[in-house]
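Take a look at these structures.
None of the figures in this text is laboratory data; all of them are computed from the coordinates on show. Values in this document were obtained by computation on a predicted structure and should not be read as measured data. Cβ atoms are built from the backbone, for glycine too; each structure is taken alone.
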Structure I
Amino acid sequence: MATQTPAQLERRLVPPDGPILPDVVRSEFTKFRSVRSTYATLAAAFVAAAALGPVQCALYAARYPNVDAEEKADFSAAHLSLNGIQLAQLAIGVLGVLLISSEYTTGMIRATLAAVPQRRTVLAAKAFVFTIVTLIVSEIACFIAFFASQAFLSPKHLNAHLSDPGVLRAVVGGGLYLAVLGLTALALGTVIRHSAGAIATLFGLLFVLPGIASALPRATRDAVNQYLPSNAGQQIFALRIDPHTLQPWAGLGVFCIYAAIALTAAAILLRRRDA
């Protein structure tokens, strides 16, 4: 049997361009599941998304006989059941930032980039692993929140159904929104490289910008508000569409564009800067 030279053996075992994406994905998944903060933040996001809505629905059903007519007219069973998304987005945002900023803090990013010189491949693998895990957890939490909430509301005949207009889109959209938000957070963590700074920037985009826009004259406010990241993205799980906001899928599309721009900037800077 012919023997192989060391050079031939190395070419057979190691891809000529370095590690391929599936190998890097497996490595990133191993890192992702071996960090305590992953489980803590995912658990916080899951509990917030799955439990807050049902608790609020249970409280509303308990006090329903004393609810005034105006509040009854504004009530939406599906909307109230998904209220936990507002709190869950904080945990998902923090997790997205920590996914890479923690490596800069500990210096592990140098080992990662030494093992995988293709830096864009590293970012793509992190984004893939994070998106899959976040999407699964978020979708499960949203469906649990919806069905648990309707169980509390059904004795009062206030419950909604997935077949009702816009309800299935809203429940599925809640998970999509959290996944895209997490990707945006990952991109900010890559660009800023400091956990506190990236988290502050993310929360500023989500919460401070809408507050600043609300101080603008009405015509300008209506034109600007609908294109802000959080306002656009949250349309996907909104049940009542304001005429001054984007349609649900258009809003999610705008939110995805923000995430794509952030990820593109992250890929460029990750490649150009020293670790």
Structure II
Amino acid sequence: MPLVAAFACPHTPQLLVRPETEDRDMVLRVHAAYGEVKQLLQAARPDVICVVAGDHVEGFFLTAVPALAVYVGSSVSGKFDRYRYTFDVHEPLARAVLEQGIERGFDLAYSQDLALDYAFFVPLHFTMPEPRVPIVPLYVNVYLPPQPTPARCYAWGQALRAILDARPERVALMASGGLSHFPGTDQYGSPDYDWDRQMLDRLVAGRGAETAALTGEELDKAGNVEFRTWITLLGAVGPATARVICYEPSWHHGNATVTWPVA
């Protein structure tokens, strides 16, 4: 069954814990955008949400850092700040993505025992429809070099779409991350808002395929290493034109919430 919904959402921790450094009005506007995503998800009636996100060295680190991975356990848990969370996993779909992805030439890693990063939790905290549906966590290594190339991420998104289209489930696809920010560097207070806005204009024009030609150096320079999760989603949605629900620049982060009319 074809995708029933596609979104990209920020997972900025400050949107959840809301320290005094944040502009309250800006945070509330992003919360409102999350609320619209939740309404759209409820209207789409997905059986499962596949979430494409990175890992902030909570699940993968020195023992193994896969370029692309799938979580295939029956449930997955994690913790962030005061929050403790557990999500059911749609295990049959997760295993189908893993097995068929490998058949299509993608050497996917998998895990049944992994702490779920806040990159997954933050958007799901705000957008999970009611009643809750299971998820499939799909990992893209965005932080620890060497990362997968944008071209590889786009190709993985295309393969993922083909796998999902052959399934009976109603699937929503969500990319988590971005936009521009420079954590842990002296550029933290200077996100590249111009890059973000120019890229959003491209996506609104249906030019997402162009992102496959980006380089890792370009993403790093713009503070958009997490954009690899978006590129994966763009491979899945193809030439669909984006609708920007919000773009809210904070002093440290470009918060973007976007949807694609794939149904």
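Thinking of I, II, which structure, once distance in nm of label points 7 Å out along Cα→Cβ at positions 61 and 245 is computed, gives back 2.6? List each step's numbers first, then the result.
On the way: I: 2.6; II: 3.3.
Clearly, the read-out refers to I.
Suppose mean count of other Cβ atoms within 10 Å over residues 125-132 works out to 20.5; of I, II, which structure was it derived from? Spell out each step's value before the answer.
Details: I: 20.5; II: 15.0.
The structure behind it is I.
Quick check on the output: 20.2 is mean count of other Cβ atoms within 10 Å over residues 69-76, derived from one of I, II. Which one produced it? Walk me through the numbers before you get to the answer.
Values: I: 10.5; II: 20.2.
Derived from II, not from the others.
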Original post:
Ranked by relative contact order in percent (Cα under 8 Å, 6 or more apart), which of I, II sits at the highest value?
Top reply: II
Subject >> Computed -11000 for helix-only ellipticity at 222 nm (-39500 (n - 2.57) for each DSSP H run of 4 or more, over all residues; to 500) - originating structure among I, II >> reply: II
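Hey, Rg/Rh (Cα atoms, Kirkwood Rh) derived from one of I, II reads 0.92; which structure? Intermediate results must be reported in sequence, preceding the final value.
Details: I: 1.08; II: 0.92.
Structure of origin is II.
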